[in-house]
Structure formats: C-alpha cells, structure tokens
1. Looking at structures P, Q, R, which one was mean count of other Cβ atoms within 10 Å over residues 132-139 calculated from, given that it came out as 26.8?
2. semi-axes √(5λ) of the Cα gyration tensor in Å was computed and gave 47, 25, 16; which structure, P, Q, R, did it come from?
3. If you work out distance in nm of label points 7 Å out along Cα→Cβ at positions 52 and 68 for P, Q, R, which one comes out largest?
Structure P
Amino acid sequence: MGDEPNPLGDYVRARRELVTPEQAGIPVLGVRRVPGLRREEVAMLAGISADYYLRLEQGRDRNPSAQVLESLARVLRLDDDATAYLLRLGAGKPRRRRRRPRKETVPPGIAQLVATLPLPALVEGRYFDVLAANALATALSPRFVAGGNRLRDVFLDPAEQALYPDWEDAAAGLVAGFRESVGTDTDDPRFIGLVGELSLASPRFSELWARHDVVACEGTPKTIDHPQVGALRLHRERLGVAGTAGQTLVVYHPDPGTNADKLTLLATTIRPRPVT
C-alpha cells in the first residue's frame, strides 16, 4: 500500500506482540524468535485464514467484518475501550486531503465557569492542549496555563514529572487516553507534529506510543506531591464540552473532609494568576 497509513494493521500487530503464548493457551516448544504471538497463531485462534490475517496487518484488506474484528479483540485480550477503538479503525473512512491546523476556542460560558469554580479546573483540547485554566489549577501545577500541552509537560518537564509519585502509571495512562481521544483522525498536522516531537524527545513516550494502548479518558483518583502543601489525593473528573471538537472540562476535587484544607491552603498561600 506504499506510504499510505495503515492504522488497523499497525494496531493489531502491536497488540499481537504483547500477548504471550501462555496467555493464549499455546504450548511453548523451543525458542521463539518473535515477541508475543505469531501471525498464524492469531489467525488460528480467531478462526480466520493466515493469509487473510496477513493482508489485514499489511493493509491490503482494510474492511474486515465486525465479527472478524471482535474475534481478533478476543484473541488479543482487548478490553471494552480497546475493542471499541479496534472497531472504529476497521470501519474505514474516505481519505481526505491534509487539513490546516484548527484553532480551538473555549466557549465563553465554559470559560466563565472555569474562572468561577472554587476547585482547580481547566479545559483541554483534543490533543491535550491547555486552552483555559483558573488560578487554583495554576497553583496546583504552574504548567496548567493556556498554551501548555499536557503530554509535552508530563514527558519533557522534570518539574511536572516530580508532581506525580506514580509518574510511570500517570504517563502510560496519559498516552493511552491521548490515543483514544484522537481515534482514527490522525491526519491533522497538530497531531502529526506533536507525536513526532515527543517520539524524538522522549524515549519513554516512543515506547508507550508503540504499545497502542487505549483507555477512555474518565474520572480517576490522582496523587500529587505538591512542593508547598505536600501530598494531595484528588479525584480528576473529565467532562466533555458540548458543541466543541473534543474539548474536555477537567476538575480536581477531594473527598469530603479529605485534603480540603490543603486546597484552601493552596488558594491562600499562592498568589493567584489571571485567568486566561
């Protein structure tokens, strides 16, 4: 297929290499020269021919049935989020001319809401650019400011990395959430430039990106080791912003009676910055 992108083939190949023969119930005899499962093993377990599976990986067949994709998802041990992603990849879409970068603008009502919330809050774009943030969010992390990018900060800024005691888990989750957020829309120049930059600048990002992990960006607890107020255990909620192309309102909040005093201290001891 030449230089034409092959996201479906890239995905099933990457996931195939992460499934061990033991996980698939295949006896290991002798030395195996490939990581994970062989192509013919995936095909056998999925109930399809080895030649057909090879065509899928090579991009010579790009329209498999949902039944085939669901069989592959089972063999590749994909969870619900990853299976939904695989089905989207297999749905196919017409090729489009490369687009110019799109400017993302926060709706005025959402910007006002962020400014007035008494909790750390920000708006992220589809590619995890910070589009708006309130003063308390900036106090939580100086990188939570309009113009920043969560991926770039987490992988390239040592000060941001130091905020997360479980940085490895946080980084892996961020990359998996980014892939789910982008989905099949990988021809945007912003996406291409960001992934290329991070792949060159961060070996760890490159490794995680090659795994093709996918996870839905949902609410999750986070531990932040703040240099002024110490450890903060917060819940991070992510809410889609209606009428936008993938913008998300992100709000951090503590359990009732837990860490609330630290958030108050954060608000009173750190000079607020103007809301963007």
Structure Q
Amino acid sequence: MRNLRLAQNHAASDHKRLVHEGWILYDTGNIEEALSKAELSISIQRSFEAFFLKAYVLEDAVLDQESSSLVIGLLEESLRCPSDGLRKGQALNNLGIIYVDYGKLELAGECYSKALEIKHTRAHEGLAWVYHLKNERKVAYKEMTKLIDKVENNASANEKRLEYCERELSSLDLSMVTLLDPLRTYPYRYRATVLMDEQREMEVVEELTKAIAFKLDMQMLYLRAAFYESMGELSLLIRDCEAALCLDPTHKDTVDMYNRMRIQSQS
C-alpha cells in the first residue's frame, strides 16, 4: 500500500511538472514542445490543467475546422475534470469564443451563461457580443452594463459598451473612458467619427490632434492627413504622411496619398 501511494504521489508530481514546463515552453514560443508536454501529462493523469494546456496551445497555434473540433473536444474534457470556478470559467469563455467564430451563437451563449453562473465576470462581454451578432443591440448594451456595474472603474468595459449604444448615449461612456484612462485613443477616434458624419472637419482635426499629442498612431495620422487633404492643407498633409510612414513605411494608402500630394505640390 505504501509503495502504491508513493507511486501515485510521484505520478502526480510528474504531471504537475509537465504542465508547468508546457506553459513555459508555450510562453517562449516553443509550440510543438509545449504540445508534447501537454500530451505526456494527459497520459499520466487526465486533468483540467493538462487538457486546458493542450487546448490553449492548439487554439493559439492554428484554428482550421479540424483543429477547432479538437480544441472543442479538449475544452469539454477539461470541464469534466475537477477544478475551481475561475479556471472552469476561463475554459467556458474560450469555448464560447470558438463557437462564435464558427457562427454557433446558441452554443456560445450557453457557454457564456454557464461561465456567469460560476461568477466568471468576463463572460458578460462575450454574451454581449453574441447578442450583438444576433442583432439584439439593446440587450447587448444591458449585458455590458451588468459588467460595468460589477467591475467599477474599468475603462475597457465602458469603451466596449460604446459598440452597442445609440449615439445619443455615447457621450457618458466617452467621458468616463477618458476620465478613467486619459491615454486611451478610442474615445477621440469615436468623437472624430461622429464629427466626420456631421461634416465638421476642423473639429475632427482637433479631436485627432488631442490623441496624437500623447500617442503617435499611424491610423490617426493617416486619418488626419486625409482631412487636411479635403481642407487643402497640403503642407500639413505631407507632414502627417511622413510621420505615419516613419511608423509603417508599407502602409499603402499613406504611400499613395503622399506620392500623389508630392507630385501635386511640385506641379
């Protein structure tokens, strides 16, 4: 009996070590070796940790139809094994993401709902996305509101809710995001889009300039350059194109605009 207990303890120790090594290999980009560790750990003990490791590595590596089915099977196996609510919530959340990617919205919704039952708060965001894909934006907005109520002072949650709200409700979330995290650029881009629709070009440029002042962003530089083009400000357009191309010399739209304007300025 004592020898059996020692053997069991040794196997459990090997299993934990293999899972730990698998995560280290995954984090350092050694995908095949990480998969090998996961498979070896499963052969020793069918556990949540081992199945989840293999599923996570495969999901991140490549997801065609065949490998997606394999990942789904691995996550389902992990959920049959004993574990705490936090880790099972993560598995359900990952399963929901895969189902969404393949258009299985009802199954995705079930996964997110089960995750919420075990207090996996992040699943509110996944469930909101499912409602949005089903053209139920008001329900999606309410789902994100539940998340915001649970995770106070979370700028990303307020930012995400903007995708589901009517434009007249957006100002509160925009202000809150900027208050909680002044260096997030999305609120400035959102306000610029609204102003763009209203053809208020100078105010669009002002919003983009505020964001560019604290974060050089290729897309915002390109967008501001496009507005300078419509306003006839060629020198400012060229300046922004040159700055954008320093960040990404291969951005085709910026390259085309820059070449076009240089030719025009020389003619």
Structure R
Amino acid sequence: MAPAISAEELAHAGLQLAVEGAVATITLDRPQVRNAQVPRMWAGMARILGELGPEVRVVVVRGAGGTFSAGLDLSLLDPSQTDEEGNFIATLAASDQEIIDQIGIYQLPFAMLADPRFITIAVVEGHAIGAGFQLALSCDLRIVAEDARFCMKEPALGLVPDLVGTKPLVDAVGYARALEICATARFVPGDEAGEIGLAQVVVPAAELDGVLAATIDALTAHVHGAVTATKRLLQEAPSRSLEDQRLAERTAQVARFRALAGG
C-alpha cells in the first residue's frame, strides 16, 4: 500500500515518491536549490515513512538533478526572511524547551529511516552537505558516486549537527575521524568515503542505478522477517553486554522458529 500523500502535497514538500513492489523511492526534488532542505520536506518524509505498507522492504533516498542535497536551505537562517515558513530566527522568541521540542519534530524522518521494518539506502551523487550528509548517514547503507562530496557544514555556521547525524557518523568512522570531519567542516570525497566506512559502495555516477538494482535484489532475496529481526539485533548490539546480546539472539530465534513453523 502506497502512502496516501497526494501529488500536490509531494510537490509542496519538494519530494517525489515511487512505490514499486517491495521498493519505495523518495527523491528530494528541489534541484533549483540543489535539493536544499526545509521543514515541510521533513514533514513529508515523516508522513511517507509512517504510511508505508508492510510489503515495502527497501526504502531508497536520493536527490534530483545530479546532487543529493546541499543541506539546509539557508533562507531559514536569514534574519531578513523571518516570514519564510520554518525560519529559525523567527523561533528565537520561543522558550528553549519549545525550540528543543520543535527540533525533535524535525528529526523524526531521520530517525524513522532506522526502522527495522525496512532497509534504507542513500544513493549519493554530487553534494551531501550538512542536513544532506545527515540524511545519508541516517540510512543503513550508502551507495556513492566517485564524484560525491560529503561535508558536515554546521560547525562552520556556528551550529552543531542536530538531525540525527552524530551517532551514525561515529558508528561508521569512529570518534576521532568523526570529530576531525565535523570540526574542520572539510569535504570528504567519494573515494575517501569508501575507504573510511562512510560508503559501502563507490562507483562512477553512471553505474549507480545498476549497483542499486543489484543491491536491492540481494537485500530482498531472503525471508523478510529474518532480515528485519537481524537488523534489530545488529542495531541494538552496541548498547548490550555480551550476555544480554546472547539472550536477545535466543529470543529472536524462537520467534523465527515459530514463524517458520506457522505457529
């Protein structure tokens, strides 16, 4: 079942959506501003992810126009554009807690990409900057073009990454490398992304679609319940002791035995 979001609502959010069988593809569709992100885009993504049917096993996130995302739309930080929907300067009259709660709403689609119901893949070409980098990091896997460039721009703007990007970055590359990438706000090219674990696959841009198709075939070749249960085990392993993880494995396996037996 595809989400009920209309074509008009998708256009307003700056998104495209295609659901074909087990695969849902969400495309950031503001190519005129290199897919810069705004709150209505995040709200649209959260709605899509929340409404995907159980038949969807893979969610692909990509950008239109040859780039992933240039990050936050900087009009949202412009004090001369406080009438712009979602302008952050306009929110400063609110209390700290109100702002914290609002950012929590903005973070939702980034967190929802970790849902064990499906495996998420970011297909990155061109730039993935700031919020774009964090969106790619929120996906389980990253297929990256050789000419892609990642940058955690927020410290250069006097900000911190706040769209669920810090934990997956540390998980992917380790604390020291994550600190270096963020504190310097430097660009990480596609080949380095592969070398340090940011990307699982790095290929010429012309080969992205072929690699994506092969990856989807491999990810959907096995029993869905077993894959989702394994994803959950792997996600939760870092926070558990060995004994707790052993128990989690045994418990998950009983559920699989019963599912296979039809019980």
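1. The read-out was computed on structure R.
2. So the calculation was done on Q.
3. Sorting by distance in nm of label points 7 Å out along Cα→Cβ at positions 52 and 68 in descending order puts Q first.
Laboratory data are not the source of any read-out in this text; all were calculated from the coordinates shown. Just so you know, these numbers come straight off a predicted model, no measurement behind them. Cβ atoms are built from the backbone, for glycine too; each structure is taken alone.
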